[in-house]
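What follows draws every value from the coordinates through simple rules; no lab data is involved. These figures come from a predicted structure and were not determined experimentally. Cβ atoms are built from the backbone, for glycine too; each structure is taken alone.
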Structure I
Amino acid sequence: MTTTELFVELIIIGAGSFGAAVLVVLGVFGYRWIPLSQVRSVQVLVGALPVVYVLGIVTDRIADALFKRWSIIIRSSAYPNEDAYHLARAVVYQKSPFRDLFEYSRSRLRIARGWAVNCVLILVGFDVFVGIQLPSATPRLTIAIFGSAVLMLLLIGNVGAWMLLTKSEVENIRRQERIVKQL
């Protein structure tokens with residue numbers, strides 16, 4: 001995986017975390033004090049990029065810790081322990097012509113895992129914003145329920161995608177390990 005690909009992956013993950021943080025800040029402090037014409041400027045967007053990147057790193061590490069146990073359980077279906085899995089993966093990465101395909105799959109896996117965490121963060125930010133900032137005449141409860149349901153579906157989708165990608169990765173590593181050993 002190139003540095004650029006990893007950078008983009010962390011930006012994709014960090015964008016959701018940044019959005020969640022913005023929702024919380026706007027929910028607590030309001031949004032009328034923000035000059036919207038300046039927020040849409042290129043300078044502000046470029047200035048936010050490092051924050052988005054750092055949030056991507058932090059969110060990825062949190063997601064990795066949260067999903068680690070599930071990952072070990074899924075891998076244990078094909079490998080007796082983590083060392084055996086990592087050794088097989090190292091052999092396959094070294095000798096298989098499909099390394100780039102494996103890296104692409106791992107990138108999608110990390111993005112799905114990171115966005116599962118982002119869904120929870122955005123859900124909190126969304127509910128804070130709706131509960132505090134929307135006028136009382138607005139159907140806040142309806143908006144909160146609908147938004148929460150959409151975010152929960154997105155969360156379930158990301159967790160499901162992560163599980164399928166992880167299972168597929170283990171199966172593909174196992175298959176390629178057998179092929180590489182026969183060569």
Structure II
Amino acid sequence: METTRIVFSGSGGQGVITAAIVLAEAAVLHQNLNAVQTQSYGPEARGGATRADVVLSQEPIRYPKVIHPNILVSLTQEAYNKFAAIIRPGGLLLVDSRFVHTARRVDARQVALPMHENVMQEIGKPVVFNICMLGALTHLTKVLQPEAIVQALRSRVPGEFVEMNEKALNLGARLADQAA
């Protein structure tokens with residue numbers, strides 16, 4: 001595996017940071033990779049700008065921040081507008097089709113999926129929107145095995161919510177399949 005640099009962006013309350021933490025934990029604890037996760041967010045409790053960086057590698061990681069990601073996830077239009085220009089040429093830009101309208105000015109594979117809409121229709125709780133996104137991301141990129149994410153969720157999420165999170169993860173994978 002070559003080093004993969006990922007930026008998750010959105011607004012507070014969407015679970016951007018939690019998704020990044022779950023991904024990094026899955027990489028380290030369940031796939032024997034090196035991972036670094038950093039985050040930044042606005043001063044608001046909810047609704048402020050949020051960014052989380054994850055670097056995954058088999059080699060030692062020498063710098064924890066992501067300058068030019070291979071993968072960019074933008075869950076709000078504001079995040080897309082702010083970060084779309086930093087993606088590496090040929091990278092993957094994943095957005096939710098309800099919240100983000102993409103532009104052709106980005107030299108990346110742009111995938112817009114109705115993740116939030118499907119989470120609300122099939123699960124009924126927006127709290128797992130981030131896990132649906134993680135399912136789509138891992139399915140599109142094969143950066144980690146889905147079982148590694150499931151194992152990380154089982155250790156991080158209270159028992160009564162594991163099934164709902166697994167359902168959201170699988171929903172994201174199904175949506176990614178339909179987009180391919």
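Assorted remarks:
- Test item: distance in nm of label points 7 Å out along Cα→Cβ at positions 114 and 146 calculated as 2.1, pick one of I, II: II
- Which of I, II yields 2.1 [distance in nm of label points 7 Å out along Cα→Cβ at positions 122 and 154, calculated]: II
- Source structure of the calculated read-out (Rg and Dmax of the Cα atoms in Å, 14.8, 44) within I, II: II.
- Each of I, II could give relative contact order in percent (Cα under 8 Å, 6 or more apart), but the derived value 35 comes from I.
- Test item: helix-only ellipticity at 222 nm (-39500 (n - 2.57) for each DSSP H run of 4 or more, over all residues; to 500) calculated as -30500, pick one of I, II: I
- Computed 17.2 for mean count of other Cβ atoms within 10 Å over residues 50-57 - originating structure among I, II: I
- Source structure (of I, II) for P(r) over Cα pairs in 5 Å bins from 0, in percent, for residues 10-81 alone, computed value 3, 17, 24, 25, 16, 10, 5, 0: II
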